[in-house]
Each structure stands twice: as structure tokens, then as C-alpha cells.
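Take a look at the structures below.
Bear in mind that the values in this text are calculations on the coordinates, not laboratory data. A quick note: this is a predicted structure, and the numbers were derived from the prediction, not measured. Cβ atoms are built from the backbone, for glycine too; each structure is taken alone.
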Structure 1
Amino acid sequence: MLDQSDIVARLKFHEGLRLQPYKCIKGRLTIGIGRCIDTNPFTAAELKVIGDWRRGITREMAYFLLRNDIKRVVKECKNYIPFFDKLDDERQYALIDMVFQLGIHGVINFRKMIGALGVGNYHEAARQCLDSKYAKVDTPKRAQRIAHLIDTGEWRIWIG
């Protein structure tokens, strides 16, 4: 698996950093580096660290939440995607990124993509990734980067 610092940097690139609560493109309450409070509420331990988040959080708090989210997402990937540990680092990251954005249940609904990944048909898995609302409507550029990563195993910031 990639270093956590690489995962953090890539997720920050995709999500950005906002220290005040805001509504994401789907209208959900979010803070930090893509922490969707509506679907992923703070734990008691996190609240002890961040306090009254409604007034904003610090950069350190945002990274603290992100590291917790990464641990949760990796665990979900391992629990729901039986071949996750057999994938190379880059394709593991592609799934981590997608689960971070769409949730594990959103990603496992990409049945054809998951099936193609499971048998190493990365080109087809990338094609299936792009044949989705995620790629066509929600976040097309991000989805193109992730599909490229699935297809080639090569991370690129710029796709075009």
C-alpha cells in the first residue's frame, strides 16, 4: 500500500482543504479534507480533539480527521473487496479514493468494475469506472484520473 502521506496528499488534491463547515456538491455538510459529517459523523474521540467544529477547525485537526478517515476506508476496502490486498499500490489507491468519495456501498455497486479488477482486466475496469454518473456528472476530472490509474497503474494529476 502507498505511504499514508501519499494517500493524504492525493486526497487533499482531490478534496481540497476547507476549515469552515460547508455543503458539498451533493448538499451534505462537510469540513476539512472532504469529511462528510452527514454520512460520517465524528466519533467521541474526534470531538475531544476538534471541539466545537461549527466555528471551524485547524489544519492539524483536518489532517487528524483525514488520517482517521483513511484508516476507516482501508478497513472497509479490505472487508468488502476480497482481493483488495492482492492489488498493486496504485489500484488500491484508486479504490481508496473512490470509497472516500462515494462510500463503500457506492463503490461495490460498480459490480462490473469490481469484477474486472478482480480478474486483472484493468482496461475493462477503467471503462466501467467511466461508464457511471460518478464520471459523467459528479466529478468527471477526478473520475478520469482514477480510471487512468486503474487502467495503467500510473498516477497523473493532469488528464487531458
Structure 2
Amino acid sequence: MNIEEYNTTVDLYSDGVYRFILKNIKNEEKAKDIVQDTYEKLWINAGNVNFQKVKSYVFTTAYHTMIDVIRKEKRMTDFENVREERYSHNKQYSDLGEILNHGLNNLNEIQRSVILLRDYEGYSYKEIGEITGLSEPQVKVYIFRARVYLKEFIGSMDAVI
């Protein structure tokens, strides 16, 4: 396609492409931008486009450009319409260590002892068993249950706020 054929294409099809896009997206400025992008793509690929098939190329390119714009807008959020309270809060958080200590105090004596020996003091399961008089499997069970409880306790918003 040469420059004369390109100009002829603009004269023949630009209004039709504009109307097609405008009816779909109902925004004049975006429709104009899409038409301009379409003809820019035609200009870049002018050597590869047959003048006999240019109408199909222009409408297809405009359609795909419009779809790209619509998809891009779906991903973007209009910050003026975002409800701030949904993504933020104005309550103060307590110290996480304080919350953890409160959670530890809620554990029964055995669970608290094994958790403190394992996670705070670094003893092995075998050593904890010797200290507490429990078997190694019992120590593992108590530690597991204590960790599950603490995870749920810290994970609840009531405990953190």
C-alpha cells in the first residue's frame, strides 16, 4: 500500500470506523483515540496490507484496539469511587508481643511450657520430654496444638485490634 492508497483509506473508512467504535464504547474521546491508534497501526503495517483488503484490516484492528482499551479499563480502578473504609481502618494495633503473651497465658500449663521450651528456649523434642516427663510424640502433639491455637488467636481481628 502506498501513501495515496493510505490517504484514500482514511477518507473512505475513518467515519465508519469512528461510528462503529462510538456505538460500542459511547465515549467520543476514546473513540477518536482508538481510530487514531488504528490508523497508526495501518501506517506501520502499510507495506504488509493489501489495498483490496484494507477495509477489513481497519475494522478488525479497530475492534481489537477497542477490546484492549476495555480490558485495560476493567483492570484500573477509579480511585474517586473507592470506599476508603473498606481498605483502611482507624483503630490502633496493640503490640504483637503483648498479644502473643496474652495468647500464651490462655494456653493450659502443659502447652505453654512446651511452647516456651521449644520456641523460646530452643530445646529439642527429646530434651523437652525429659524436662516435662512427657514422651516425644506427646511433646509434638502439645506443641502442634498450642501453635494452632496461637495462630488462630493472633489471626482473629478481635485480638489484634
Structure 3
Amino acid sequence: MVNSNYDLVAVIDWEFTYSAPVEFSQAPPWWLLIEQPEYWPDGIDEWVTAYEPRLETFLAVLREQEDAHIQSGRLEEQHRLSTPMRQSWDRGDFWVAYAAPKSFAFDTVFWTHLDARFFGPVARSDGRERESGAGLLDDEERAQIERLVDRKVKESKIAS
């Protein structure tokens, strides 16, 4: 930044700047295991099994630090992050916040953690399975999707 005389008066480092819905900051960090869920060698469910004990440790330490900062007057109770992080994990909001910015992981996360949450169980109580996308698109819209897929497949063959 410069002043009216064009003298350098400040430098802003934008390297870790981030803008997202507040719910993203309330999701616990995926990096507690270093490896991302979609790359876990034994699958995403095994990632969850390995992740949960680390999450418990992380949230306990975070809560201890929040308690200390509240006691010293440097943090107010309503600004705790451990509580919304716990709720995000327990409700499954973590997966929405995780998948939204990661297009390469969305498919894996959607089918393992989001589909049934938002669209109901695949297996219904009457023994039938829920149709994928049932009622969401009409016949013409489905036909348009098929035409688009066909065109994209042809384009990919031409490009390669």
C-alpha cells in the first residue's frame, strides 16, 4: 500500500487469504490425519475410523485452550470454535464443507456421506430401492443430459 506521495507504507500478504461461508470455518480440520479422505488407502469409511480419535484429541485440546482464554478474558464463550466443530462433525455438515470446494473429492463424499442424508436411504422400507434422482428431472431434461454426455465423449475422442 502507498500513501498520497507514493511512499510504501504497508505490505499485505494475501497468501493464506480465504473467503467462504462461516460454516466452512466451523468444520473440524480434515488434515488431522494429513491424508485426505478420498485418498485413504482403505477407503473413506476407514478414514473416518482413524480420524475420529484424532478429532477427539484435537477438540479436547482446543476446548482447554478456549477455557484458558475465556478465563483470561481474551475470548468470550460465544466465540468458541470447539462447539460448532463438534456439531459439524456430529450432524455431517463437515462433509458438505469438505466436498464443496473439492470437485475431485465430491463424488466419493457425496455417495458415502451426503446422498442418503439429503435424499433418503437407497433401500426403502418396502424393499424397493430409491431411483437415483427420481422426480428431479423430466424426460426432456434427461434426454438433454444424454445428448451432452454423448457430445462430450465424442469431443474427448477427437481431442486425444
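Out of 1, 2, 3, choose the structure whose coordinates give log10 I(q)/I(0) by the Debye sum over Cα atoms at q = 0.10 Å⁻¹ equal to -0.35 when calculated. Don't jump to the answer; show the numbers that get you there.
Numbers: 1: -0.35; 2: -0.59; 3: -0.64.
Label of the originating structure: 1.
When you work out distance in nm of label points 7 Å out along Cα→Cβ at positions 23 and 119 for each of the structures 1, 2, 3, which one comes out largest? Walk me through the numbers on the way to the answer.
Numbers: 1: 4.4; 2: 6.5; 3: 1.8.
Once distance in nm of label points 7 Å out along Cα→Cβ at positions 23 and 119 is worked out for each structure, 2 has the highest.
Of the structures labelled 1, 2, 3, one was used to calculate distance in nm of label points 7 Å out along Cα→Cβ at positions 7 and 111, giving 2.8. Name it.
Values: 1: 2.8; 2: 8.4; 3: 6.3.
Attributed to the structure labelled 1.
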